[in-house]
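The structures considered in this document are given below.
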Structure I
Amino acid sequence: MIVSRIDEVSQGRLAWTTVDLIDIEDSTALPLRNALEQFGIQVNYVAIGQPRHLVAVLGGERPVAPYVIVCCHGVDDSIVLPELGGELAAQQPFNGKLGPAEVRQHLRFQGSAVLSLGCDTGNAELARAFLDSGANHYIAPTDSPYGHASLFAALYLFYELTQERSLEEAVRRLSGHDDELAMWRMYSAQPIRQSGVGGSHQLRTGELNSGL
């Protein structure tokens, strides 16, 4: 009897799901990679040194994994990108930050669930840009968590998924853990139903899931 998705790997599967782990100069990425592999997850680790790398991995030229984790820093409701100069900067499709306009223009998803660990990346405008670009779900903090809290948030979420809980239930448990994790919110591209305190309710396109 399988009681955890990890058991599927123990019984012969190579992995029970795949994550594209996007490392934009963030120290949590490598320890997170090791931990996710212990969860029986295939991890495609990609270090981003310039915006062209981000477009190459998430721009639609290759299949995007069911889950995408963006290990990054955030500021002004955008994801901070490596600072470039001179000729190298001139060769990029954009520079400095990944905001809603850049997401809509350059990134394409095929129904992925996207988890951003960057500060203040859980705002509605940025979330809607990811949904408009094909993500089914977007999860991120609405404030500035401690770095260790971001790492724990990703681990907690995927632990819950390995226990065969739905993504909605996993996020609900995550944000209910303590005040530091309460800032994580999920946006969904399609209405979904979730049972919980106060009964079931629908989450509509781009709507902040106040129950998560």
Structure II
Amino acid sequence: MPGFGQTLQMGVHLGGPADSGRRILLATNNPGKVREFRRLLEPFGFVAVTPAELGVAIDVEENGASYAENAVIKARAFAAAGGMMALADDSGIEVDALAGGPGMYSARYGGPGLDDRGRVQWLLSELAGVPQERRTARYRAVVAVAFREAGREPVTFEGVQEGKIGCEPRGERGFGYDPVFVLEDGRTQAEVSDEEKDRISHRAQAVKAAAAHLLERGG
């Protein structure tokens, strides 16, 4: 995708020892995402710092036409503001019965003022009466890494996790739509442990691929 870096496929492995204390700026202060990013990056030797910890406060307009474009827009803005390598993601839940919606607009689904619980309830109301076999869905995440060096293009990595939308929320873990995202074994994403989620989730796939790439190519 011209102008937006290169999207790379997964094929994740720990490609050798990481430099101790290698820092990367997260383009989010969302507590759930921060916890998840830190768990995923730590085994690769990266130290994730938040904008709040670095004293960075910018408002980035996410006006891209795709997950990848939005992720790159955010990563570039935070890398420039923080003067260091930055990692951003754009993600969403795609429900087949809603023609792939809410997709890129998952974080704003149902209008302003709704929290995670409100958006989950809105989704369930939109799917009222839809039979289980038609409630197929997937989580999709694109992670972008932008660099402080001028002229170095961002890179992007995509992860996809298939599932279904349940009929009621279950579980106390996770965030976002996790309480209604049903896995193959019947549990929701909010019912699995952090360790298991970090093996299977869309964001885990993308972040691990990004981290492995940085170790191999130099972050």
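Every number in this text was worked out from the coordinates using simple rules, so none of it is lab data. Values in this document were obtained by computation on a predicted structure and should not be read as measured data. Cβ atoms are built from the backbone, for glycine too; each structure is taken alone.
Which structure, out of I, II, was semi-axes √(5λ) of the Cα gyration tensor in Å calculated from, if the result is 27, 21, 16? Of the options listed, only I reproduces it. Can you say which of I, II returns 70 when percent of Cα pairs over 14 Å apart, for residues 114-177 alone is computed? The correct label is II. Work out which structure the value 19.4 belongs to, where mean count of other Cβ atoms within 10 Å over residues 74-81 was derived from one of I, II. Answer by label: I.
Taking 23 as the value of relative contact order in percent (Cα under 8 Å, 6 or more apart) derived from one of the structures shown (I, II), identify that structure. Going label by label, the one that fits is II.
Taking distance in nm of label points 7 Å out along Cα→Cβ at positions 58 and 106 as the measure, the highest value among I, II is held by II.
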